[in-house]
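Bear in mind that the values in this text are calculations on the coordinates, not laboratory data. If you're wondering where the values come from, they're calculated on a predicted model, not measured in any experiment. Cβ atoms are built from the backbone, for glycine too; each structure is taken alone.
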Structure P
Amino acid sequence: MMPLVLIPGMMCDARMWGDLPEALAPRPLVHALPVTGETTAAMAAAILADAPPCFALAGLSMGGIVAMEMLEQAPDRIARLALLDTNPLAESPEVRARRAGQIDRALSGGLDGVMTQELKPNYLADPSDTATLELCLDMARALGPEVFRAQSLALRDRPDRTRTLARFTGPALVLMGAQDRPCPRDRHDLMHALMPQSRLVIVPDAGHLPPLENPLPTMEALKDWLAR
């Protein structure tokens, strides 16, 4: 059975995938964190160094951005690709302009504030879902401000990877939460168009984190992708 490499979003760890590992058992899973280096290229290279020779690859948000960089670096090793709530384009000027202030706050002891006031409240379809918000904050605290800095810089300076996606011909899934604000529908329509063989899935009652917000249809979509 082909192994599946999972890459979570910014300031998240394996817990972001919820019950997905159990749902996919006995498929071998590799939980990879984009925490090495300060560019998406360095993070992708570090994950590839420890990844199986050939594998299926799924990434959410920043994890999807790093997954696209892995596809650029090692297209022959990636047999299947799932991109969840992510963006193939370079960083917009509006988001870039906010990065420096967020990094300064995080490095000055304000990581909790950045996460709770600027980032995580925009992630969920239901902002009153305190359990998921607390989990997100706990994951961020576990990774710490230096990882926040490195990931912020990597996202800020990332390249456009639309041409990379257009070259991929394997089984592909493009999935998003219907209420995703950080990565809206047009980004996912673009990825689906670049990979016409892909399946586009819109998960209802979910924002930026469908594996936690509405896990059942998310898991079913991933199972279907792995079975094709």
Structure Q
Amino acid sequence: MRIKEKKIIQIKNLNFKYGDTKVLENINFEVEKGDFLGLVGPNGSGKTTLLRLILGLNKSEKGTIKILGKNIKEFKDWQKIGYVPQKATNIDQTFPATVKEIIETGTTKKTTNENITKTLETVNMSPYIKRKIGALSGGQQQRVFIARALLKKPELLILDEPTTGIDKESRKSFYELLNKLNKKGITIILVSHDTGTITKHVNKVACLNKTLYFHGTHEEFCAHETGKTPQNYHLLNHEH
């Protein structure tokens, strides 16, 4: 019986640029099984680019990325990675698809109504299965897209700026949902520029602005210069 890989993601000496513009420089960090990692940094810091590299959507200039112990070039088990992209909830109110139809687009396999209903129950959205996605609130739409990502039973769930445009009350229940999923064994990477909010919910923090300024536990982050006060977060905004 194969021992399950404890390291979900391993990144070493990762560099990336668009043309002549350096976006990421010498990134080194790991995500372990069971982590709830907050990846924070200002707009333009390279957070989304890093996600695209992890998801194999961009190719690194130099450095290595391993997913579940395999080099990304050989990695094939993409169903183990769930992804909710930025602005997933930016849907026209007249968009005709139902919640069920949106969920079904998350897998290439034929899935049963029972599986869809169970997945929607996980995010407290099963009563809305026949509702048009455009008729839901931003918070409800976000839960539907998480359900879509969960349908494949991923080991890792990646969310890029998931609370943009969602009201305060919906954000609170949203973070409670992520905590529940994490306790069930799903490793989570949550990307945000709102360090003050997400660092209250995660157990690991990585601070990015082209380079990685900090990576450690929530307690270490709070004791670190960057995390002592919200004002110090602007340390991440300077150029090197």
*One of P, Q was used to compute helix-only ellipticity at 222 nm (-39500 (n - 2.57) for each DSSP H run of 4 or more, over all residues; to 500), and the answer was -7500. Which one was it?*
Q
*Compare FRET efficiency 1/(1 + (r/R0)^6) of positions 116 and 212 (r between Cβ atoms, R0 = 41 Å, to 0.05) across structures P, Q and report the one with the greatest value.*
P
*Here mean count of other Cβ atoms within 10 Å over residues 12-19 has been calculated and equals 13.6, so which of P, Q was it run on?*
Q
*Output the label of whichever structure in P, Q has the greatest value of percent of Cα pairs over 22 Å apart.*
Q
_Identity of the structure behind 17.1 (criterion: mean count of other Cβ atoms within 10 Å over residues 60-67, calculated), options P, Q_ = Q
